[in-house]
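Some structures are shown below for you to check.
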Structure 1
């Protein structure tokens with residue numbers, strides 16, 4: 001496992017990050033001048049009530065949305081002004097994203113969903129890596145099934161394998177257990193934290209669940225679009 005590099009430049013840095021959207025004839029501020037630094041290898045949980053800006057924060061980190069003001073800097077490179085093609089390349093090479101709603105391609109099998117980012121990258125031994133990841137998430141015998149033939153927990157495990165397929169330096173997960181029962185959620189979290197540990201990936205996880213947040217190294221609390229406080233996690237708890 002690669003330990004977090006707290007002395008080097010941050011893997012993710014947000015400077016004055018602000019997002020506003022028009023709403024009912026006025027501008028609604030979703031995020032308000034957020035400053036945040038996340039070191040390489042860190043596991044950060046972002047908490048806050050519904051509407052606090054958690055998912056927007058994650059989308060901005062991934063370049064899936066653009067800020068109204070401020071900067072998103074990944075490995076020293078600002079991304080907020082990149083073209084859509086350049087952003088897609090950054091995401092393909094650097095970022096894995098786990099959506100609460102899975103976002104698997106319904107016309108592809110589980111194995112093909114995992115293969116897709118590897119083939120786009122031209123990765124060597126792509127099929128072997130996809131098979132290894134299916135085995136890692138406990139779905140070695142389900143790779144030929146389509147998402148509609150899988151349970152919610154199985155779909156989320158495929159989504160995790162897809163997010164880790166290209167060995168991204170950054171993994172962003174938006175409520176990865178939000179649609180799962182507690183037993184399946186624990187299994188998904190164990191896989192997520194094991195993959196983070198084994199690959200040294202910088203992990204940012206959005207959650208409203210304090211038990212999930214207890215797995216992280218550091219907690220960031222959002223309220224009304226601002227960072228209310230940051231703290232070290234009281235002690236990692238195995239899922």
Structure 2
């Protein structure tokens with residue numbers, strides 16, 4: 001692993017175009033529960049059962065209770081060393097794009113600027129009637145929050161299971177992956193599509209692609225580097241001075 005880290009560090013230092021994809025693993029190190037495994041349970045529900053348009057249509061009060069719980073939880077955590085290291089990397093690279101599957105806003109909190117949020121932002125709400133999107137960092141939005149403009153029911157401005165990604169955001173992500181010289185894939189299971197294909201898109205276009213994850217994924221064998229361990233330990237070593 002040490003040799004891989006040093007080789008990748010040198011490639012990053014020379015690269016002018018770097019793209020990074022982050023998943024739930026980087027936020028888990030800050031204490032944010034993931035959708036998969038035991039952390040995916042809320043009360044007696046699987047989180048993936050509530051993060052759907054069907055669940056919201058059936059019982060919006062229940063879905064808002066779940067999202068208010070998530071808001072309150074995330075309001076109490078902060079970015080970690082991996083988030084900070086990616087801000088430092090952005091400062092060093094002429095053309096840098098950070099793509100995230102996470103909705104917790106921790107990259108923005110850390111100071112990332114050129115950020116593509118594939119699955120939306122937990123701290124934004126969208127009116128189901130007039131479609132206005134508003135930033136609201138309240139830990140608790142109330143039982144059934146309504147739009148200040150038209151009175152319509154608000155929903156979290158996130159992409160739920162069964163919904164399509166914003167085509168402009170996805171298009172920018174694909175373009176960034178294909179144009180990168182080095183791409184880092186951090187803390188993602190490489191399961192959820194289309195995000196899972198971005199590293200392979202970069203690889204096919206000639207980039208050096210590295211996976212940084214606690215454990216191997218189904219794409220580890222296709223990567224130039226597969227470095228297993230905590231992002232908070234590894235990413236700062238790739239970016240900072242020394243070894």
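Quick note: the coordinates plus some simple rules give every number you see, no bench work behind them. Not measured: the values here are computed from a predicted model. Cβ atoms are built from the backbone, for glycine too; each structure is taken alone.
Of the structures labelled 1, 2, one was used to calculate Rg and Dmax of the Cα atoms in Å, giving 17.4, 53. Name it.
Details: 1: 17.4, 53; 2: 18.3, 58.
Matching structure: 1.
Comparing 1, 2, where is distance in nm of label points 7 Å out along Cα→Cβ at positions 70 and 166 highest?
1
If we compute FRET efficiency 1/(1 + (r/R0)^6) of positions 46 and 142 (r between Cβ atoms, R0 = 35 Å, to 0.05) for structures 1, 2, which one ends up with the highest value?
The structure with the largest value is 2.
Work out the source of 25, 11, 8 here, i.e. which of 1, 2 gives that when semi-axes √(5λ) of the Cα gyration tensor in Å, for residues 22-61 alone is computed.
On the way: 1: 25, 11, 8; 2: 23, 11, 8.
It must be structure 1, since only it matches.
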